[in-house]
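Take a look at these structures.
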Structure 1
Amino acid sequence: MAGDLNISAGELRASAGAADSLVTDLRPSLKKAVEDLTAASASFRDWSAGPRMEETADGWGTALGTLCDNLSQHAQGMRLLANGRDIMEQEVLDSFRGW
């Protein structure tokens, strides 16, 4: 990895916004897909596929919910990094002002 790795605060904030948009766009579609699969599993409950469909709905529902939660947390983390970088930069400027 390069020693001069530099990611601007603006890029961090833009990436956080993109992650938030992704969660906003995905969450309703994922919820509907899991609800539809759960409803289908209820329709097929007397068939061998019904219980497997229900397991799939539960498993994917949990996994996709966790994915959305993690994306939201990463977005918040990127904002915290950007804000911390701004604060650090200002403190460095203040320290050297007047030399």
Structure 2
Amino acid sequence: MWICPVCNGLESLTYTCPQCANPVDDLGKLSDYDEPYSPYREINDMKLSNGYPDLVQHQCIHLLHCPNCKQEMQVALDERYVPDSPDQLSEYAP
């Protein structure tokens, strides 16, 4: 299975605002803001209809906000492959 290292706490997101160069806040997955129940839907289900190539490219789109200049932006984070079982270790290994 493919997972987002930021959503799963494996990495922290450190981006700076392209407008003012201040650190931005990660507001989480963009898909969580689509509709009231979207945080509870299957992640790959949301990726089928969001208009981004994130399902095919194994990415997680995050919404970022700059507290200084109030700019919002989106960033596509590369997901990591984590095998469901030891048999799948070499299936998607780079």
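What follows is calculated from the coordinates using simple rules that are stated; it is not laboratory data. Just so it is clear, the model here is predicted, and its values are computed rather than measured. Cβ atoms are built from the backbone, for glycine too; each structure is taken alone.
Can you say which of 1, 2 returns 0.40 when FRET efficiency 1/(1 + (r/R0)^6) of positions 8 and 32 (r between Cβ atoms, R0 = 35 Å, to 0.05) is computed? This figure was derived from 1. The greatest value of distance in nm of label points 7 Å out along Cα→Cβ at positions 24 and 48 among structures 1, 2 is that of 1. When semi-axes √(5λ) of the Cα gyration tensor in Å is computed for each of 1, 2, the one that comes out at 47, 11, 9 is 1.
If we compute relative contact order in percent (Cα under 8 Å, 6 or more apart) for structures 1, 2, which one ends up with the highest value?
1
Among candidates 1, 2, the computation of helix-only ellipticity at 222 nm (-39500 (n - 2.57) for each DSSP H run of 4 or more, over all residues; to 500) that gave -1500 used structure 2.
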